[in-house]
Structure I
Amino acid sequence: MPAQERTAPRELEKDLLVWSAPARPFKRRSRDFYITVIAMAAIVGLVLFFVDGFLPVILIVSLIFLFYVLSTVPPENIDYKITNRGIKIAGKRTDWQNMNRFWTTRRFDTELLVVETFSLPGRLEIVISPELKGEIEKTLTKYLVHEEIPASVLDRSANWIARRLPS
């Protein structure tokens, strides 16, 4: 009888840290903000209309509508879990093999955990409470490198524009 190879039993998935938080950062915007954004979009839309026709204008209008909806409808709370196999967001797991490094940042007065991934869109942005920040970082350093990547040209451009708009 040939010797059978024994494989180690797979470790069951175990929750290491669980919390509930909004699905995305959220900030209500003022009327002045929307007037400024619509004026800028109208100018860019007019230029694009003369250069390329009607389709770019439709794209700009749809993006402004999406931005308006995301800025007026508060996000729902979802469950986040850090397990021994990966990070679960609303029940969907991203395995440790698909992640590279992590860091924390702030957006709209909300603390965010950013995890760089090897798949599109390239990063997970998770809302965390400031009280759990230390515990989350301690848990993640067992699996990932704690290292912030420098801001890309697109990130710097978006931040530059955001600083010039009224809040």
Structure II
Amino acid sequence: MRIAYADPPYIGQAMKHYGREEVDHLELIDRLVHDYPDGWALSLSSTTLQRILAMCPRGVRVGAWVKPFCSFKPGVNPAYAWEPVIFSGGRKRARTEPTVRDWVAVNITLRKGLSGAKPRDFCFWLFDLLGMMEGDELIDLFPGTGAVTKAWKEWPGRLIAELIARVGG
């Protein structure tokens, strides 16, 4: 399978955090749908969920990255303590396989070089969510710190370690 992950600068944040022009999300979603029919995922902010979801085709789902520890900003209440992830496709699972939740609770990363760098356990959840397996291809459309690609390289080893642990090896 060939799966894409997009974590573009969130709407209204491109210039502030990255010194670049805004991403055309309609064009991005069109690219995801047409170039990655096996599956894709798109991270976004909770404040833009309604706007971006309206650009998506029917049948997409929304997952949630819940942040038990997050950055609390003065005067911002309630805190921004979760991020939506729109996803589509992925590998179908047999009834005998463990069920993956459509949410994950993972703390944010700190001092990774870019605002919004994704933690390894978020990435592992994302790979689970899309049913990814060794031999699949992950295309990280906005590589930023490279954390998602690095986690993907660790993913097959994680699966083998979990299997060994289950069978008592």
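Remarks
- Structure responsible for -8500, with helix-only ellipticity at 222 nm (-39500 (n - 2.57) for each DSSP H run of 4 or more, over all residues; to 500) calculated and labels I, II on offer: II
- Among I, II, structure where distance in nm of label points 7 Å out along Cα→Cβ at positions 32 and 48 as derived comes to 2.7: I
- Among I, II, structure where Cα extents along the principal axes in Å as derived comes to 80, 41, 29: I
- Computing FRET efficiency 1/(1 + (r/R0)^6) of positions 40 and 120 (r between Cβ atoms, R0 = 25 Å, to 0.05) across structures I, II gives 0.30 for structure I.
- For the set I, II, ranking by mean count of other Cβ atoms within 10 Å over residues 72-79 places I highest.
Computed from the coordinates by the stated procedures, all read-outs in this text should not be read as laboratory data. Remember, predicted model here, so these are calculated numbers, not experimental data. Cβ atoms are built from the backbone, for glycine too; each structure is taken alone.
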